[in-house]
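Coordinate-derived values only; no laboratory data. Remember, predicted model here, so these are calculated numbers, not experimental data.
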Structure 1
C-alpha cells in the first residue's frame, strides 16, 4: 500500500471511516452553532455567530472532499485525529472570538471583512483547485498523468496554499493573537512534514513529467516559494 505525507494513497472508498469522519465533524459544527446561537450570553455574540458560520462552511466543504473528491483510503485513526484537531480550532476560535477571556466585544471592522474575504478565498482555492483536477482526471488521456493546469499552474500545493489563506482569515475573525498559532503550525507542517514526502511520491509516480513541473512551479506561495 503506497503512502506519503502520513496517509495512504491507495484508492479505496472506505465509506465507513468517511461516514464516521463526516458525523464527528458535523457534531463539532453543531456544537459551534449551539454555542453561538443557543448557548451562553457572550460578550461578542456577532463574532461568535460569524465564527460558527465559518465552521459550518468548513464542514460542508469537508463533505464535498470526503464523498466527491477524495479517492484515497481514509483510516479510522486519521478520521479521529483530524476530528480532534477540528474540534480544537473550530470551538477554540469561537470561544476566543465570543469573548471567553474578555468582558467586551471587539468592534467588527475592516480587519474582520478582510478575514471573511480570506476565508472565502482560501475555500475557493482549496475546493476549486480540487474540482478542476477532478474534471481533468476524467478526460480521456489523463490517466496516469500529472495534473499541472488550472490553479495548480501557480503552486504545486495550491490546496495547502488555500488552507493557509483560509486559516489566516479565520484567525483574524477570532480577534486573538493566540489564534494565529493554528495557521502558523499548519504552514510549518505543510513545509516540513507533508510536502517533502508528497513530492517524493509524485516524482516516483510521474517521473520526468513531474520533475519538469516542479522546476517551473512554486511549491506553496505563487511566485515566491
Structure 2
C-alpha cells in the first residue's frame, strides 16, 4: 500500500495502521534509548500483538541486541511451535509469559485456541532453566474466579523456576479495535477489576509462596 489514497481521502475514511520496518531501522530506534538502558539496567521488550508470529524477524533483532550488549525480553502468549520457542530462548535473556486461563475448554472458547501447547511450552522453558516471569491478565467474568486462580498457582508452582507472578488488570482500551475487527465483542464490555478483587487474587498467589506485583 503506497498510502496515496489516505492523503487523497478528504473524509478521512482511510488510515494506515502499522509501519513496515527493516531490522536496521528498528535497531536505530532501539539505540536512541541506549542511555536509559545503561542507567536503569533495563533493555528492550519485544511485544505485540504476538512477536513469535514473526520469528525470523524477531531472531534477527535479538541477535543484533546481543551483539550490542542490550538486555532483551520477549512478551508472549507462548502459543508457537516448540522449535520457535527454543530458538528464541537461545537468544533472549528472559520470557514474559502470559497465562490467560487454565481450563482448556474456556481458553478455546474465548481465545480461539486450546492452551495445551502454551502450557507445554512454558514447562519446557522451565525445564531448560530459561528465566521467565509469569503474567496473568485479570478479566472479570473470564478468569478471576477462585478455581482458576488456584489452578494457576499450582501450575506455576510445579515449574519450580518462577517465584513471582504479575497480575495485569484488564482495561477497555482495546474496545474500539475489537469493534472494528469483529461484531462479537461481548467480553470487551466487562469492566476493569476493582482493587478488592485484585488484592484478593494477589493474596491467593502469595499464600502459594509467590511474590506478586499488580500491574506490569
Structure 3
C-alpha cells in the first residue's frame, strides 16, 4: 500500500515469522536503493529492523526469485494474486508455517514455469493443501456424520466432509470424479495435478468454500477469475 509521499507498506509472508507488516521508506522514489524488488510475488532475502511500533522497517532486500515469466502473463498474475490472498487470509498471524511458505513458493514457481496450464485444477489442489496445513482438511475417508465408509454421495460443510446416502440431508452432490480429485490432490505433489472435468472442479471448489465458511468463517475469492476459466 502507498504511504506518505514516497513510502510503501508491505505485507510479507515469511517461513519463520508468519505474516508480518513492514514499511519501506522512500521505495517509490525513482532512485530508491530497493529498485523494483519490493513488488508483489517477489521471493526475497529481506532485512528488517524491529522498532517499538507494529511496523518493522525494511533495511535491505536481495532477490531470490522474481518470477519474471509470471509477470508477463495476465492469467498467471491473477492466479498468483489469488494464491497469496488465500495464504494471507488463512494464515494471517505471526505463527510460523514453513510448509505453507514452501507451498506458496512452489505455486508461484509453477505459475512461472507453466503459466495457465492446469490452472483451475492446480489452484484447487493448492487450496486443498492449505486446508490440510490449517487443520481444516475435510473428512474424505468415511461419512463425516456417521462413519459409514461406503455410499458416499454428498458433501456437507457443516458436517466437515463427505456424507453417505443416509446422512445426505442438507448436503450437495459430490460426484465420483470430484471425490477422486480431492483425495488424489491431497496425496500428490502440487506439480502433479489430477485430471478432472470442469463440472467436477466446480464441485470441488464448492466443497472447499463450504468447509472454509463453516469452520473458519471465511470466504475466499474464487480460485480462478473469469478470464482464466
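For log10 I(q)/I(0) by the Debye sum over Cα atoms at q = 0.27, 0.35 Å⁻¹, for residues 46-85 alone, the calculated result is -0.96, -1.24, so let me know which of 1, 2, 3 that is. Checking each candidate, the match is 2. If Cα extents along the principal axes in Å comes out at 59, 40, 29 when worked out from the coordinates, which of 1, 2, 3 was used? Working through the options, I get structure 1.
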